[in-house]
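Trainee: Take a look at these structures.
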Structure 1
């Protein structure tokens with residue numbers, strides 16, 4: 001009897017919390033260094049939520065282990081909706097195949113909230129690298145196997161997996177150089193410390209338009225409206241090649257359904273506002289939203305897809 005009474009009190013408490021949510025500041029954890037795609041998105045969305053709920057939305061960068069430090073922190077936080085993770089979902093689901101001793105289960109230790117956006121990867125090189133397209137890059141890589149330095153945002157992240165799939169299909173080999181995040185990888189290639197990278201368009205395109213990088217291709221299925229003169233990787237000899245930065249918001253496991261619903265609704269409203277969609281489109285990013293359930297199914301499917309790519313490539317992550 002006492003157990004049932006205690007359970008009833010717990011359920012009542014969760015219900016009351018959901019009705020008053022949010023009643024204090026919300027923390028959005030970005031598991032990467034400042035300046036990358038996740039960080040840019042979080043700082044764009046934060047003011048919208050603050051305005052809607054009259055509660056501060058604080059963006060907190062917790063980089064490390066290719067996003068796993070911040071992800072673990074959120075997975076073990078209180079399931080009350082006040083600590084959220086905005087991250088590259090590809091990197092999150094890939095991590096299960098990369099890190100055998102991962103301190104959390106990407107499929108079970110998060111509550112899906114909403115997909116945020118899709119930003120295709122840009123395949124780009126330093127302007128001094130004497131290639132103009134995918135064909136030229138492949139020819140250079142074959143002439144100098146293992147000599148091209150490929151900058152990545154972290155070991156086993158979505159940009160590295162894009163490089164692995166590209167290299168596997170093109171029969172080339174290059175050396176992956178990890179950095180602390182996408183912004184650092186872009187800086188490394190723009191500064192000549194590395195030769196090439198795949199990285200989210202949102203964080204990379206300003207360096208292309210500014211002349212610090214040369215774009216060879218974009219990894220979307222069709223050309224991006226804001227970069228019509230840049231062909232896709234698929235149309236340059238890799239049909240069906242589609243990778244990118246799929247960003248989304250998740251929370252701790254066990255977050256009450258009512259709070260999940262409120263978060264999903266408000267984030268969807270903010271993301272689909274005319275100014276946000278226009279702002280993202282100019283940067284080559286497409287707003288993508290949906291239900292928590294659809295996000296959960298997508299994450300499960302992506303985890304299986306990339307596990308196969310890693311297995312087939314024989315790549316070992318140290």
Structure 2
């Protein structure tokens with residue numbers, strides 16, 4: 001619901017109040033759901049993206065998606081699609097990310113998005129709802145999506161934060177959250193893996209999700225289901241841009257599930273795809289061959305001891 005034109009550049013040093021002479025910019029179609037669609041297509045999945053688009057940035061997002069071969073329905077809006085701006089500081093390897101809030105969507109525009117999604121979801125096995133909600137969209141929007149998926153028989157995979165996460169009460173097949181997003185959802189520090197797993201099981205026991213995946217970057221990931229909990233180790237990788245790694249993980253998990261794989265095996269593919277994104281510039285998609293190579297390096301998950 002909040003796509004972006006991702007702009008990535010680099011500069012030697014970021015300093016305040018000075019003109020910073022940057023390198024040539026890279027432009028990618030972005031936002032959670034669009035990133036998921038792009039990576040899923042690279043991995044051989046059959047995808048269809050639904051998103052609002054407006055202004056010159058919205059037009060550029062649709063053109064870039066056309067170039068990438070991603071099928072989509074872009075709902076015209078009066079507001080302008082936002083930018084996301086990333087600056088890599090080459091002298092230190094540090095990265096600065098500037099994320100704008102997004103446009104106001106009218107009630108009519110929101111309803112058109114839901115109608116387009118309903119049409120697409122009728123033939124879908126999985127629906128992925130990913131990314132933030134723009135300012136005017138109500139916090140329970142993703143619950144409406146979950147209710148729709150339940151009626152249509154599609155399984156919902158949700159990756160969001162803030163109010164969009166807190167206001168989901170039921171109907172999610174797989175909820176993916178970072179440790180930070182999980183902390184914000186329950187307003188607790190969650191300093192240990194055991195605490196994170198306990199909260200994941202609370203979400204499952206309350207009926208909000210059938211399974212919860214907690215991603216922790218270089219610390220790997222934790223998967224909680226009704227049957228127990230597993231810890232996945234991260235693949236050791238050189239430092240690189242982490243932009244889009246979580247979206248790539250979600251995309252690969254969904255592709256694995258669509259192949260009939262188990263959730264555990266699919267999460268392993270997600271670990272590999274997230275790692276592969278560390279080798280790409282900006283939010284460029286990872287390569288399928290690299291994901292498959294890294295998938296061979298994914299270690300068997302270990303059991304997480306309950307509290």
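Here, each number is a calculation from the coordinates, and none is a lab measurement. A quick note: this is a predicted structure, and the numbers were derived from the prediction, not measured. Cβ atoms are built from the backbone, for glycine too; each structure is taken alone.
Trainee: Out of 1, 2, which one gives 0.96 for Cα Rg over 2.2 N^0.38 Å as computed from the coordinates? Each step should come with its number before you reach the end.
Mentor: Details: 1: 1.03; 2: 0.96.
Answer for the origin of the read-out: 2.
Trainee: Quick check: 25.8 is what I get for mean count of other Cβ atoms within 10 Å over residues 27-34, calculated from one of 1, 2. Which structure matches? Numbers along the way, then the final one.
Mentor: Working: 1: 23.0; 2: 25.8.
Computing mean count of other Cβ atoms within 10 Å over residues 27-34 on every structure in 1, 2 gives 25.8 only for 2.
Trainee: For helix-only ellipticity at 222 nm (-39500 (n - 2.57) for each DSSP H run of 4 or more, over all residues; to 500), the calculated result is -11500, so let me know which of 1, 2 that is.
Mentor: Numbers: 1: -14000; 2: -11500.
This figure was derived from 2.
Trainee: Once volume of the Cα convex hull per residue in Å³, for residues 139-210 alone is calculated for all of 1, 2, which comes out largest? Write out the running numbers ahead of the final one.
Mentor: Details: 1: 86; 2: 69.
Top value of volume of the Cα convex hull per residue in Å³, for residues 139-210 alone, among 1, 2, belongs to structure 1.
Trainee: Once relative contact order in percent (Cα under 8 Å, 6 or more apart) is calculated for all of 1, 2, which comes out largest?
Mentor: On the way: 1: 26; 2: 15.
Structure 1 comes out on top.
Trainee: Name the one structure among 1, 2 that Rg/Rh (Cα atoms, Kirkwood Rh), for residues 155-274 alone of 0.93 was derived from.
Mentor: Working: 1: 1.04; 2: 0.93.
Matching structure: 2.
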